[in-house]
Structure I
């Protein structure tokens, strides 16, 4: 190898060795960063609070109870009197549960109050109406004595829209004019639409010339969902008792417009405005006002009723109710400080107290659910830390392996550099010998 080539090789080896040293420094810095991350994860692990399962004893307490022959009562709390009363030494809060007949109001999410058309007949009696026919446009005009005029056009000549078709169909069903095929009858039927959009009908026959009648369809509630509505007229004894309880407990509901109580507490009902319907085997009540609040559309054939307001409906039933009372009482104790008997200021009977330990199962179960949730969170956090630590360890092993490779390479470079250095030294020495000769 020539001197120039040897020097170039030496420079290349020097550069490569310097690069190895720089790469080794970078790897050490990366491993230091990984070590810091691992330390942070370990500190997080140390800071984790291990969940502790709740103890039933934390939700268990001594309870005093007694029976008066009708109800099982529990003494909830007691406070000792400061005055020295020989008859009573405590103020006692106690309670029992009883089935109380209670009126209630509910809202039906999807009432689907359905309607039916009922025929309304407006007879122009005692008004001396004048009926005239105009053959040119096939219309009848009825003029009353007070000057009211209505003009009825032949239905067959009118523009048939959904409202007219539905009104005409309801009218023909009520008048028993509907055909078996379902086709509409238009012969001899004349229609007039008032300012409110309601259709009125006039029949062309001999009677109508002297006693004209105006027919219109009035839509009334007929069903709630699949349950038929029944307007109550004569109340049964059970219905009277239930409605009386409802108006007593819900005096501000719409029931007040139809029901009331006299001074003796007897139910007063006019005989209209209250409807009953059955739902899942239970009879409920609602009012005409509530039904009309929910009726937002007329029945349309083949179309459901949508977007109705929630229907208010009512009933009375026995509901388990907590009855709380507060009394002055005389509490007797045994030698261990536990109460053994109680006598209240409004009762002459001395009741023997039962002592029992009671666990609040609902509170304990809530605490256990919270504990299980915290355990899941704790285990997930541990798993996340272990997974991140495993990744860091794998990265550190990779860097350590690369560092060993660099160390091996550096040693090889040092050995080769020494060899090249010796070649250069030999070349220099040989060159000087040549020139010295």
Structure II
């Protein structure tokens, strides 16, 4: 789970056409008979290698009553397998001089190791062993269920405004027509308590199979040796029946009229105002302009919301904008503009000021300087994303999963840099329209006795 408010602009792309071909990522790929897709990119600049596995499963694949299951299962994947003892996965990687982690989002779950290049075999073997034979036991399951519940208490329930940045981001979507994006990645306590061991086994049998996974390897290795190791470790892992794709009937552009939710947060001391707007899936043509709009609105000291609402009006102690904070989506997403009121300022006053800035872009567009700044941020994000073997591996996964073609990894920044001021104004009018608004007001203190959504 990403730390709230520590949101970086991480936007992939290439400088082809901008600064020569220095940003290109060369790659090759092959597929095993069991369906495992393998993408590899040699990089001999440093003697390290990253093994990065993405499973095509996230919170969008969950069903009602089992929210948080994809994230729970991420924890289970570190509990051991046929030839790896409980907690030994991390110990083996660290003893080899490497590091590792995993994460869950709406549309994917990833697991990675970065190790010295002479230990590529270890990282591949570890991933293959748990793909084939995860230790699904009652003891491991209960242990990790409690770990995830504690994580929710620590990161959501006992953090001021954290519920607004988790539960709140799901509220623009109806749980009946769009359950995949109408619930949180971390899930609810009730659903975690209701999970049973057979549910865990069924989840593994459905989604954790080579034909539902992609293996990306980037770093200092021999392609011939990589093919040999992949075949040795993964070729015998059996494929499973292809899982059913989740359905989401929500239209991101459909106007159902503005919605409002007033909630309470016992951990908060000041009101928070959040304006939420539905946006399309990542591969939509409007995404580049939306990414630039997000930067101009609320990323950095010179952003519209910080300059106008925080510094000039002194109406908020902090304000900003976020675009799909857990990562890109293959379904409808969210753009949010938010602020925490300053002392003596009402939530209604802050909402009016936030709306004024959004309406200003809708009516008057943006300046040339704002557009240049946003494009520079995108270029910086491009460089940062490709500085490491892990960064390159994640980029390859991103373009395979969220773009029409993985080849866009070497052309995408050209599309982002080609965005015009008119494009930004157009998407602002399309998606920041009043009819597409879900307004969230968070008040300090416990909820009234009559209840209400938290």
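Throughout, read-outs are computed from the coordinates displayed, never taken from laboratory work. Quick caveat, the model's predicted, so the values are computed rather than measured. Cβ atoms are built from the backbone, for glycine too; each structure is taken alone.
For the reader, a short list of remarks on this structure follows.
- Sorting I, II by mean count of other Cβ atoms within 10 Å over residues 102-109 from high to low puts II first, with the largest value.
- If helix-only ellipticity at 222 nm (-39500 (n - 2.57) for each DSSP H run of 4 or more, over all residues; to 500) is computed and equals -13000, the structure in I, II: I
- Label whose coordinates, when mean count of other Cβ atoms within 10 Å over residues 206-213 is calculated, return 12.9 (choices I, II): I
- Value 2.21, calculated as Cα Rg over 2.2 N^0.38 Å, assigned to which of I, II: I
- The maximum of mean count of other Cβ atoms within 10 Å over residues 278-285 over structures I, II, that is, the highest value, falls on II.
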